[in-house]
1. Suppose Rg/Rh (Cα atoms, Kirkwood Rh), for residues 386-537 alone works out to 1.04; of P, Q, R, which structure was it derived from?
2. Taking 5.1 as the value of distance in nm of label points 7 Å out along Cα→Cβ at positions 274 and 498 derived from one of the structures shown (P, Q, R), identify that structure.
3. Computing Rg/Rh (Cα atoms, Kirkwood Rh) gives 1.18 for which of P, Q, R?
4. For distance in nm of label points 7 Å out along Cα→Cβ at positions 434 and 554, find whichever of P, Q, R sits highest and give me its label.
5. Quick check: -13000 is what I get for helix-only ellipticity at 222 nm (-39500 (n - 2.57) for each DSSP H run of 4 or more, over all residues; to 500), calculated from one of P, Q, R. Which structure matches?
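Read the figures in this text as sums done on the coordinates, not as results from a lab. Small disclaimer: the values here were computed from a predicted structure and weren't measured. Cβ atoms are built from the backbone, for glycine too; each structure is taken alone.
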Structure P
Amino acid sequence: MTTPLHILSDSFGHKAFRPGQADIVDMILDGKNVLAVMPTGAGKSICYQVPSQLLDQPTIVISPLVALMDNQAAGLRANGVSVAAIHSGQSREENVAQWKEVAQGRTKLLYLSPERLMQPRMLSAMKALNPALFVVDEAHCVSKWGPAFRPEYADLSRLKTLFPTARIAAFTATADASTRKDIAEQLFSGQGEIIVHGFDRPNLSLTVSNLTNRTEQLLAWMEGQRGACGIVYCLSRKNTEKYAEILREQGFNALPYHAGLSSEVRFENQERFLAEPAVVIVATIAFGMGIDKSNVRFVYHLNLPSSLEAYYQEIGRAGRDGAPSETGLIFALDDIRMRRQFISEDGSDTEHQMREHRRLDALLGYCEASKCRRQVLMSYFGESSDPCGNCDVCLNPPDLIDATAEAKALFGAIEATGQRFGATHVIAVARGDETPRILQYGHDKLDVFGTSDKPKQWFQGLLRQAVALRFLNVNMESYGRLEIRPKAQAVLDDRAPFNCKDPTVKRAAKTPRSRTASKSIASSLGAEDAELLTRLKALRMDFAKQLGKPAFVVFSDATLIDMVARKPKTREEMLDVSGVGPSKFERFGEAFMSELKG
């Protein structure tokens with residue numbers, strides 16, 4: 001009898017499941033509904049691709065992006081697995097031919113977008129197929145609490161009624177407890193298993209920096225990344241163009257990516273990122289979902305993301321090969337104001353806005369953490385962690401100071417001015433700056449006027465921490481005015497101190513060489529093996545160009561490194577290499593063995 005392990009070995013070239021995969025495969029084969037939350041790079045696709053080959057009826061994979069469908073399909077075909085995909089990037093004739101492959105039983109795996117699946121004609125035709133399994137990829141898109149909600153995904157909640165005998169499996173890398181509960185409720189009325197498998201990505205370094213000068217800070221980060229591939233996230237389309245140009249002027253192969261570019265330019269830039277070895281994509285959040293590139297060495301955020309879920313999803317695109325990779329985040333008080341404004345203006349109901357504000361509060365708490373950032377991040381997702389030694393807080397513990405006097409000056413200025421003004425005004429009151437607006441309102445006559453002589457920038461740092469640590473509220477419905485929370489009132493009433501990181505602006509320390517010196521697993525190879533790996537990558541690129549697909553469709557970096565380590569000389573030895581199955585050996589094996597012989 002064919003078993004999941006046989007399929008894994010014969011079709012995918014792996015001798016054993018990764019942690020957590022086998023349990024999910026067994027649940028699906030047992031007919032259970034499953035929501036699996038697994039970190040990027042943990043092998044989610046294997047969890048449904050393997051059972052799809054063992055089920056009697058077809059498996060329908062619901063995927064959000066054409067490029068993601070095409071790349072998954074290309075990878076499966078390279079492994080000798082028959083697969084079909086129907087999407088807008090193909091002609092009607094091609095889509096009809098793909099459908100016939102499934103309808104006539106020659107293909108058990110079909111990829112569709114949610115929009116196409118939920119059309120009445122497609123649903124009617126689908127009933128005749130009687131699918132055994134629906135797979136919802138990027139399942140956080142289902143939940144309105146998720147970091148990338150797509151309204152068209154919400155319609156998938158009808159599948160459980162329309163196809164009562166089919167099991168449903170949903171997969172995502174990013175979902176907190178409330179999002180997980182909502183996804184399970186939407187897709188299978190909570191009647192299924194929720195599997196959360198390890199959010200920790202210990203190979204990712206974590207760094208957060210207060211804004212001093214974005215360009216200088218970005219270039220300082222990038223100096224250690226020459227020859228590496230990575231992503232730089234910006235909040236606006238304009239800045240993606242700006243910083244891509246700045247990086248090009250500094251000799252980096254940098255390309256912009258945002259929704260305002262034509263689809264042709266977006267596709268070309270994405271393909272170059274996937275195929276070329278040292279491309280830097282400067283992008284809005286429009287870039288990233290479904291990107292399957294193992295050797296992304298860094299992800300930098302020049303602005304505050306929308307939530308810890310979104311941040312975790314975006315940094316998860318780095319280091320999928322398990323090699324050391326860097327993440328960096330710059331944030332400023334103005335970022336907080338803009339994020340609050342986005343939430344208040346998104347047209348959603350009050351409950352949703354409150355939830356999004358709380359999510360942003362959690363992200364701000366991470367940014368202002370005075371203990372291990374990984375512990376804060378893991379705690380948010382319901383997991384525990386020892387201090388990691390691989391974040392900026394562990395490597396350079398912050399100085400904590402007693403800033404009670406200065407906090408009372410700031411909080412007192414907010415209170416005395418009626419909690420009706422924003423940061424610039426209340427800082428000026430606390431410092432005693434005679435601005436036209438202060439004189440207009442007579443705030444120079446207040447008892448709190450000029451009670452501290454700390455620099456403006458110092459107060460901005462203290463205020464940022466006070467907001468992040470929930471001493472103060474930024475009321476976006478009233479144009480960003482600052483309001484006192486109970487914790488701040490306790491400081492004003494001398495019932496509690498205010499301790500914080502020293503807000504004195506310091507130059508960001510260079511990333512420790514001990515962390516970045518090893519840019520990849522490959523860097524530990526000797527000179528001869530490193531040169532051999534380079535030749536194998538060049539050969540892989542030749543095959544990829546012939547196929548018109550990304551390089552990983554041929555072999556992953558991990559597979560090439562395993563080849564270099566094993567140096568297989570026979571077919572049997574090559575099949576022992578992780579990621580080399582019979583189909584890939586027939587297509588590529590002899591050529592790679594020839595290159596290994598030199």
Structure Q
Amino acid sequence: MNNHGVVNKKANLYVLSLSLLGCSLFVLFGNITFSYSSSDWLLILSLAIVNVLSKHFIILIPPKGNSLVMDSTIYLASLFIFGLDMTLMILLLSILIVSLYQVKTAWWKHLFNFSTFSLMILSAYFTFTFTGGEIGLIRFEYIHLYLLAMLTYMLLNIFTIGVFFWLISNDPLFSIIKVFLAESIYSYLSTLVLSLILGIMLVHQPVIGIMLFAAVILMLSLAFKHHFELYEEASKKANRDDLTGLYNHGYFKEVLVDYVNTKDNHRFSLAMIDIDDFKKYNDFYGHLQGDNLLQCFGSLLKEGCRPFNYTYARYGGEEFVILMPETTGKQAYQFLNGLRKKINDTYFHGVEILPQGCLSFSGGIVSHEGSVYNSSELLEKADQAMYYAKAQGKNGVHLYNEGDVIQKNLDEDKEIELLEQQVRIFLSKDVYTYKHSKRVYKYAINFAKKLQLNEHESKILILGALIHDIGKLEIPRDIINKKGKLEPHEWEMMKKHVKWGKEIISTNKDLNGLIPLVELHHERYDGKGYPHGLKGDEIPKLARILCIIDSFDAMTSERPYQATKTFEEAIEELQKCSGQQFDARYVPAFIEMMEESVYSEPNISK
């Protein structure tokens with residue numbers, strides 16, 4: 001049995017035990033009789049009905065949505081004026097009436113409620129009488145006894161309910177009781193004052209007193225409900241962004257600070273996303289249409305986050321943030337990457353002018369799993385990860401990893417800067433090839449670590465991955481950007497990119513080590529590849545490795561509005577072609593890396 005099952009079992013046992021105790025004490029001390037006079041029955045029924053009405057017309061108290069229910073006021077007033085027996089009869093009739101019209105509520109909840117009130121009424125009665133209080137009149141000299149009885153009533157209520165929440169949660173019992181006590185102390189003081197007022201009216205004008213009390217409950221409930229609605233509306237406006245309707249920057253910061261301070265031992269992830277090339281769209285179509293795009297994006301973000309317990313907000317301009325409780329970095333990456341693909345496939349007027357050809361965003365994620373980051377540091381690292389995603393060609397997601405020393409060293413390497421300048425030319429001609437090269441480069445970094453390649457081999461593989469398609473710069477734009485199947489002569493020209501890539505690289509002697517990867521990454525292990533039809537170990541080791549990475553990304557990367565293979569389908573293809581197109585010695589390690597990494601197909605179970 002898992003821990004959740006054990007907790008539920010303990011809570012069920014607690015409910016059963018408390019219910020048996022409350023019912024037993026009710027029978028033992030309650031002298032329930034039906035031989036009341038007609039006037040007494042009128043009082044009992046009237047108070048029971050008003051009590052039931054008080055459960056329906058609760059008094060909402062802003063700002064947190066706490067509520068004041070007048071049932072305890074009636075029980076205490078009855079206890080001080082009529083004594084224990086009539087009060088328990090009022091309780092019994094109230095519970096019976098409530099259970100008749102709340103038939104959808106589980107029977108054990110009615111029983112638990114009845115038992116809890118029985119214990120509270122009995123404890124208040126014996127506290128009041130044992131300390132010298134007399135039933136029948138409200139006397140000023142008994143004020144400290146009324147307060148003591150109410151205090152016993154309140155503490156028993158808080159303790160019994162607190163233990164239940166303690167059993168079904170992981171929070172400490174003391175913390176739960178402390179919160180309940182802080183939130184209910186003023187409500188119970190109000191209850192005591194109102195019970196004394198009601199008690200005075202029951203002594204002098206019981207019928208009028210009950211009618212007035214019922215009217216007060218109704219008017220207070222309606223007035224406070226209206227007041228609470230106004231407060232909620234004003235609070236909502238203060239916390240919402242006027243344009244998108246999402247939470248705003250200030251509210252999100254408050255939520256994040258509170259979450260970090262109170263949940264620092266829990267795992268969660270923070271994502272920051274920025275709409276790609278929004279300024280270009282805004283400048284081209286104007287601010288009104290730009291605002292429409294922001295509203296559309298906000299709706300898509302809300303729709304994507306709706307199934308989860310995520311807090312999302314417009315952080316400013318075209319930037320948005322998402323707080324994902326109980327979500328690992330991998331889960332956050334999978335969710336955000338899935339959301340990115342969904343947004344890619346959602347058409348919005350005019351996005352075809354953008355470099356990506358669709359509505360897209362770049363996202364950065366930082367995971368808080370036992371780390372000691374404060375809220376400002378988390379936002380800064382998510383921002384760094386987001387800008388790293390933008391540097392990779394936009395329309396992507398990056399998970400912040402402070403320990404990725406290889407990545408940092410490569411980013412600062414002069415050779416990387418040189419190759420980046422050449423690959424960046426694709427941005428103006430073929431953004432797909434640019435992004436493909438950056439993804440293959442990222443995969444190569446991780447695969448080099450997975451295979452434990454030496455420093456020289458790792459560097460050659462990673463640099464070769466970044467530059468492997470440089471020859472496509474020589475291919476005409478209409479062919480390289482063509483949607484649909486290439487004609488035979490077009491395909492023959494496309495295959496020449498490896499030859500042209502070799503020629504481009506050969507102009508720089510410092511990059512001669514990359515030539516085999518650029519020229520031979522389309523050779524097949526079975527000899528059916530191009531340009532030379534090399535077979536098996538005739539193909540250099542790093543070119544065989546790059547062939548796996550390149551093919552996997554080609555299968556799984558998407559062009560706008562065009563379906564691609566899922567990660568699972570691509571992995572099946574790698575396994576199917578292992579020993580034919582791919583070197584079987586490296587396929588299992590690559591599959592294992594992909595299944596363990598954050599880059600696997602989105603599939604979050606929450």
Structure R
Amino acid sequence: MKRALGVCYYPEHWPQDMWAQDAANMGAAGITWVRIGEFAWSRIEPKPGVFDWDWLDQAIDVLAQAGLKIVLGTPSATPPRWMLDQFPDMLAVDERDQPRKFGSRRHYCHSHIGYRDAAAAMAAKMGARYGHDPRIAAWQIDNEYGCHDTVISYSDAARVAFRNWLAQKYQSTSALNRAWGNVFWSMEYDTFDQIDLPNLTVTQANPSHEMAFRRFSSDQVVAWNAAQVAALRPLTDAPLIHNYMGRVLDFDHFAVARDLDIASWDSYPIGFLSDRLEGTPEHKARYLQQGDPDMQAFHHDLYRAMNAGRWWVMEQQPGPVNWAPYNPAPLPGMVRLWSWEAFAHGAEVVSYFRWRQAPIAQEQMHAGLMRPDDVAAPGLGECTAVAQEMAQMPEVQNAQSPVALIFDYASDWAWKVLPQGADFDYFRLIFEAYRALRRQGLSVDILPPDCSGLSGYQLVLAPGLATMPQSLIDAMAQTTAPCLIGPRSNCVTDELSIPLPMGPALPGLDTTVARVESLPPGTSRAVEGGGTLVHWAEDVTGTADTLFKGNDGATIVAAHNNLHYLAGWPDDALWDRIILTLAQKTDLILTPLPDGLRLRDTATHRFVFNYNPGPVQWQGHEIAAAGVKWWPL
């Protein structure tokens with residue numbers, strides 16, 4: 001599919017006499033896709049059973065007449081107020097048993113069957129009307145699952161559904177009691193109806209109970225999405241998409257993606273740096289107007305792992321956002337850089353949010369490509385520049401990367417339930433590994449834990465993978481590439497108990513994690529040759545070779561053939577040493593990069609991205625501040 005630019009548009013927010021000029025201006029900017037409809041339920045069905053399609057028909061006609069391809073969203077993320085009259089118990093409930101009330105969005109519980117069916121019925125009505133309309137080139141189902149902490153709900157609907165889920169999974173309370181270790185603290189159950197949701201307990205609920213509830217909650221999102229897929233599939237041949245978020249891990253995106261055709265995500269680099277990334281004050285100040293150099297690329301690679309590599313950016317930040325603690329404007333050139341970085345990682349479409357800044361309601365301070373007074377905002381010029389550059393450049397072809405990084409949503413749930421230290425965060429651990437690879441100029445493929453194989457990779461990393469499926473263990477045994485797991489890899493069962501034999505229990509790697517300890521801020525363990533362990537350290541025993549050891553003689557990296565176990569959380573310096581050592585075991589070529597400079601290699605081109613606020617000289621090239629360069633390979 002030829003790469004293209006898109007934009008998010010809300011015709012219901014603007015007078016109808018503006019639509020045609022807006023559409024013409026989109027086309028003039030090089031935009032060919034437009035997303036509409038995902039928040040418009042109250043205008044499509046203003047009263048129960050009363051539908052107003054005329055305005056949507058007219059909007060589709062105006063946009064299509066301007067040559068725009070349309071992504072039509074199902075509006076289930078914003079049920080209208082009258083829906084609450086039909087289903088008073090549809091609201092999600094937080095962990096303090098307080099309902100998430102009407103007046104914003106995403107106020108529904110995924111477990112509520114009545115609203116799930118109503119949302120699927122709306123999708124079916126839209127599909128019946130527009131499913132075979134050639135102007136509708138794709139569909140977006142719902143919007144941003146998990147945004148605003150809306151996956152886990154403690155509602156009555158969730159309680160009923162959870163009990164049913166447990167009964168199907170365990171078949172008997174005796175089996176559940178054994179699996180959860182409920183003999184501890186006399187937590188044994190006689191019937192499934194006795195089992196409550198794991199909130200408002202005096203102290204921590206049973207970790208197995210919590211983990212089961214997280215698995216259930218993820219499954220509810222999958223089932224919710226699948227209901228609308230089932231409604232639309234018979235009615236359209238256009239691809240079905242959902243737009244995921246950055247660092248939202250409460251549900252398994254791989255599982256949701258199995259029912260869809262294209263993955264997409266919403267990229268807000270500056271908002272994410274401020275709102276959801278760890279970093280020193282110096283790091284955040286340096287990249288204040290650019291975003292973290294690896295956050296966007298990580299998610300590009302993550303979503304490329306889904307749906308046979310078909311993925312989009314459905315929402316790209318074009319200016320200051322409204323929702324982060326602080327909201328600076330992008331450095332000039334960054335909208336162009338973010339767009340090209342997405343295309344370099346294989347995006348089919350980069351769609352900007354939004355066409356015109358809204359002068360009303362919650363997002364009125366969120367910039368668009370146009371100001372509310374219909375004057376172009378700075379992002380529009382960069383969007384137009386990208387469109388002009390794309391028209392002159394040959395297609396970028398994807399290639400398998402030399403490095404595989406295994407990513408697992410269930411591991412994030414496991415370590416949230418049993419962190420054993422305030423600083424142990426799965427995403428942070430795996431993101432630091434990803435950063436270490438990128439500092440060495442490496443392109444990375446992110447793979448799910450049940451990936452079919454590791455053929456062709458020169459290095460495989462699986463840090464923090466709580467429980468390793470047998471298929472992955474077998475794949476690591478079959479490859480000659482160095483494989484690094486740990487810390488905390490394969491050290492618990494699916495039920496969050498300690499296995500016997502104790503982990504990591506990999507064939508051929510005689511290493512056992514005998515003890516773990518978490519390290520508070522300001523504490524570290526020095527490693528011979530440079531670098532330290534931070535946040536987390538493990539004592540390991542066994543006959544495996546010691547590749548790295550601490551100043552106290554403790555094994556930091558144990559090795560046997562191509563298998564390596566990392567017994568702690570490395571700082572940046574130690575990560576760099578580990579990557580260099582593993583690369584020397586194969587023919588992997590490293591290209592150490594200056595701070596803020598990043599590479600992306602495709603089958604056809606090498607791209608260089610400069611996230612720095614100033615120019616960088618590198619290998620005879622000058623890359624401007626917020627600059628992008630590329631050349632054929």
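1. Of the structures listed, the value fits R.
2. P
3. Q
4. Going through P, Q, R one by one, distance in nm of label points 7 Å out along Cα→Cβ at positions 434 and 554 peaks for structure P.
5. P
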